[in-house]
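Below are structures written as structure tokens.
FYI, it's all coordinate maths here, none of it is from the lab. Because the structure is a prediction, the values reported are computed rather than measured. Cβ atoms are built from the backbone, for glycine too; each structure is taken alone.
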Structure 1
Amino acid sequence: DFLNGLLDWCRKKTYEAQANQCGRASILRTFGKYLDSLGINAYILPKGYYPSEEKYMPYIYTRDELGKFFEQTDQCCYCCECPNRHHIMPVIFRMIYLCGLRASEARLLKVADVDCEQRTITIHHAKKDNSRMVVMSDYLTERCRAFATTVHGKSTSDDYYFPGLNGKPITLVNLYKNFRRFLWGARISHRGKGYRPRIHDFRHTYAVHCLKRWVEQEKDLMTYLPMLKTYMGHDSFAETAYYEPFLNSYAM
């Protein structure tokens, strides 16, 4: 019964990724090995008991796909369940792509974090609790300026930049549902939840587009990669260099 209880704790939930289950299994296996080292008879979960998740291959959007996708966001209509949806969608998806942000980083921005005068976005407590500042293009700055005028006329600096209901940020579920709707309208194929393309692939696309542009400008990538690493909030150089192989298979 005790063993069944442990395995039940490890059982994969319908809403989670395979990596989450493997993480719990790793904790259980490590704890079993620790008890065994103390001379306590314990069950040690076999290594690889649960299959690991297949490595995800990023989807790199073409310029044409990006154009069609953003056209769909511009056609977003008013929704009483999320009154600012038609204002939010054209800006948040452009921001995710043009600044290489993670979806959660964009969702959780506060009004004070987006400075149109300095053309900067300050990201607090991102992945692994890191913070950073990114620079916006002139185009995105003007989009944000117009957005703030429309949406944040009476907001405080501590309000969420992309507001949902009851003072909370727009939800990930709302963002994902609209993402799928825009993909459909743009005629970009999608195999279903868990398959590509994903919202996060805008971030991957941003990185590849930067590298591609620098190659075409004959820039020294060894000089520019550290800048991209800092801009995207990567912990290691390897995370940024990961995108280099995509240059050979991607055409702007």
Structure 2
Amino acid sequence: MNTPTSITPEDTVLLVGHGSREAAGNTEILEFVAQWRARRPQWRIEVCFIEFAAPSLHDGLLRAAQSGRRVLVLPLILNAAGHVKMEIPEAIEHARAHCPGSQILLAPHLTACDPILAILKRRLRQAMLGLDMPDPRSTGVIVLGRGSSDRGANGDMAKMARWLLEEGDHELVDLAFTGITWPRLERVVQRQVLLGMGQIVVLPYYLYTGTLMERIHRQVQHLRGQYPQLRLACSTHFGFEPEIFEL
């Protein structure tokens, strides 16, 4: 992850994860933090969570601000919706008010970019290898995101789906969401089947595992029963691939 080269041992790098009801999702973030600490032993790297796990965003910010003269906040979040645009800035203002002697800087979230596209391409290649006939001309692709009430966040998803279409061999790359906005996965699968796709690859646009990833796999299994003639593959979440460390 790109950070200022002038970070000193007195500074604190605070990684902000969303947090999950599933312990496995939080464990993945903690493992990422451990790997980054090993890569940057000269830095003080801490972690907090927006919800579902401890320490909380507010507690993590206050602790970091009290222990260092400067705090760099890095959101481990793929889309700039309410968490990035409102909750994190509000928590930063709260910490600044309680620790006026500490400088708190907010770095960009993990937005749509070429490194994220590289991970999507890799997941697609891996899923295609598991198909009986890995032919992109007869295989539709669905980029599946969480969905947001923020049109900018949904727009980033649409951008990634378009980039995947333009830089690949698949003639049909669609976008679907698991909630909040539309279209949903079931409707997009139906559309691609009607357009003649005999195989479909679902690419979850999720950084780490959790309750929603489990729900996606259940949905895909249900769709396999609904369309027995269809070969339906589902990729894994991104995980903390090498590209994430470079963002």
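Each of 1, 2 could give Kirkwood radius over Cα pairs in Å, for residues 90-169 alone, but the derived value 15.7 comes from 2.
For which of the structures 1, 2 does the calculation of mean count of other Cβ atoms within 10 Å over residues 82-89 return 19.1? Derived from the structure labelled 1.
Structures 1, 2 were shown, and distance in nm of label points 7 Å out along Cα→Cβ at positions 34 and 186 at 4.0 was computed from 2. Structures 1, 2 were shown, and P(r) over Cα pairs in 10 Å bins from 0, in percent at 6, 25, 29, 22, 12, 5, 1 was computed from 1. Calculated for structures 1, 2, distance in nm of label points 7 Å out along Cα→Cβ at positions 18 and 226 is largest in 1.
Figure out for me which of the structures 1, 2 the number 0.8 belongs to, where distance in nm of label points 7 Å out along Cα→Cβ at positions 50 and 210 was derived from the coordinates. Derived from the structure labelled 2.
Out of 1, 2, which structure matches 19.5 when mean count of other Cβ atoms within 10 Å over residues 154-161 is calculated? So the calculation was done on 2.
For which of 1, 2 does helix-only ellipticity at 222 nm (-39500 (n - 2.57) for each DSSP H run of 4 or more, over all residues; to 500), calculated from the coordinates, equal -15000? Here the read-out was taken from 1. Ranked by distance in nm of label points 7 Å out along Cα→Cβ at positions 66 and 146, structures 1, 2 are topped by 2, which has the highest value.
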